[in-house]
Structure P
Amino acid sequence: MINVDRVERVKRKALENDFLSGCSQSVLGAIQEEFAIGNIDSFKAATVLSGGVVRTGETCGAIIGALLSLGLLIGRERMEDFDAYQGAMKVGLEIRDKFMKELKAQFGFKEELESTLCRHIQEKIYGRSFNLADDKDRQAFLDAGGHSETGCPKVCGIAAQVIAEKIMELE
């Protein structure tokens, strides 16, 4: 059963975490804290996955943090465990699809997202993408509200909401 207060708490924590930068860790950290999963090593491993993987605009770090959380819960423990792998992939795809739907709904996008690429999400939110590995462009991102409640922290909150709901559904 989904506890709405718990979902909102996780969503808020992930949003607030991202004010400090690091979308993958923002989501993963909020989930780890709320659901007591993972450890400091899994948290540390997510360090370089923000900004679309080392700030390159590739896959959104927030969804990576959500999927890492899922893997901590239902991921396979041995390479030869193909059934666990298949099961996790199925649920992971549900998470990705729900994340994209929630982004559209909560941001009010008119069209569907093309992908979960950070640069595509930025284009929808800010009207353009930013090269976060470039100091000037990263500053332009910040000036555009990149770390405001209506920017990437909101994306982190949405990813945390989606994975928290799924975790409670799986419990």
Structure Q
Amino acid sequence: MDKPQSNFDFKMMALLFKFRDLFLPRKNVSKEVGIQSGFHVLDYGCGPGSYIVPVRELVGKSGKIYALDINPLAIQKVQSLVSKKQLTNVETIHSECKTGLPDSSVDVVLLYDTFHALRDPNEVLEELHRVLKPDGILSFSDHHMKENEIISKVTIRGLFKLSKKDKTTYSFLKVK
């Protein structure tokens, strides 16, 4: 991402997401991906953590969630949610790109409404490819981009191939 949002912009975004989630619950979006119990999920550009609780329900206690964001307020918000809900299997990562996760350690990456704002999208896609397991899924959505733009920008370097298009997300598989 280019740079973190201002505090005001982040707080406004978090408020808008609360309204959005009333009409399109994140649990419904999360179910499109096929997340299962025991999965390790990276929420890349997690923002205020809208997906943390719904994904936690899907991965169960044996799964793991990594919430990454460049904005310190996002990390604080997720850490507060984790503490409040006593979620022991959620870890925050404050970073612009690198996750610090081991190679092939993540089953699913959520890359939602972030791609358009990335400083170096190719560097991020390389990092996501690195951390995804061989059969890993990159779940993608960005309402700032058109379908043909999404598909071409994610697949152009040969790291991912389109697997399916759902109601609100695109699923890309890691190319070996």
Structure R
Amino acid sequence: MTDISLADAEPADITGLADAFRDWPKPAALFEHYLDERRAGRIDVLVARRDESPAGYCLIIWESAYPPFREVGIPEISDLNVLHAHRGAGLGRLLLDEAERRIATRAGTAGLRVGLYADYGIAQQMYARRGYLPDGRGVSIDGEPVPPGTMIALDDEPVLALTRALR
């Protein structure tokens, strides 16, 4: 039987997360940084486990770097990742459920930003099914709007910001 659980990341999780996500690449230093930010109260780091092994994680950034979110106090769900071998088991839904539950205790709206190319297709569909809507500001890179007619690389940098009312 498959055991699925969700918990806050702890220092003991760093090696397991780095090993599980080594092909992405997500080095141990990244997870150490996340835990430093968690200890400072700036983010929450949620880890989904399947059969006691890390299978996914996401962040809640309490003060978003994206100016339109930050200006109105919208926390941002970020870096939601589920390993390919564990997709379809509900881990992404579980992570989002918990992130939204926590955000709802502090704010009425959750925000997130999603990439634009096909690798983000599953996430785009999941967010749409959950009721996330574009914030109306179009594509941005590093929090800045991309002006019409601008040539950009379609990599991980251009994103579309989405929000969902939680209460």
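Tell me which of P, Q, R gives 4.0 when you compute distance in nm of label points 7 Å out along Cα→Cβ at positions 85 and 109.
R
With helix-only ellipticity at 222 nm (-39500 (n - 2.57) for each DSSP H run of 4 or more, over all residues; to 500) coming out at -11500, pick the structure among P, Q, R it was computed from. Kindly include the intermediate steps, with their values, before the conclusion.
Values: P: -21000; Q: -11500; R: -8500.
Answer by label: Q.
State the single structure among P, Q, R that was used to calculate distance in nm of label points 7 Å out along Cα→Cβ at positions 77 and 133, giving 1.7.
Value 1.7 for distance in nm of label points 7 Å out along Cα→Cβ at positions 77 and 133 corresponds to R out of P, Q, R.
A value of 0.90 was computed for FRET efficiency 1/(1 + (r/R0)^6) of positions 45 and 149 (r between Cβ atoms, R0 = 25 Å, to 0.05); which of P, Q, R is the source structure?
Label of the originating structure: Q.
Every number in this text was worked out from the coordinates using simple rules, so none of it is lab data. Values in this document were obtained by computation on a predicted structure and should not be read as measured data. Cβ atoms are built from the backbone, for glycine too; each structure is taken alone.
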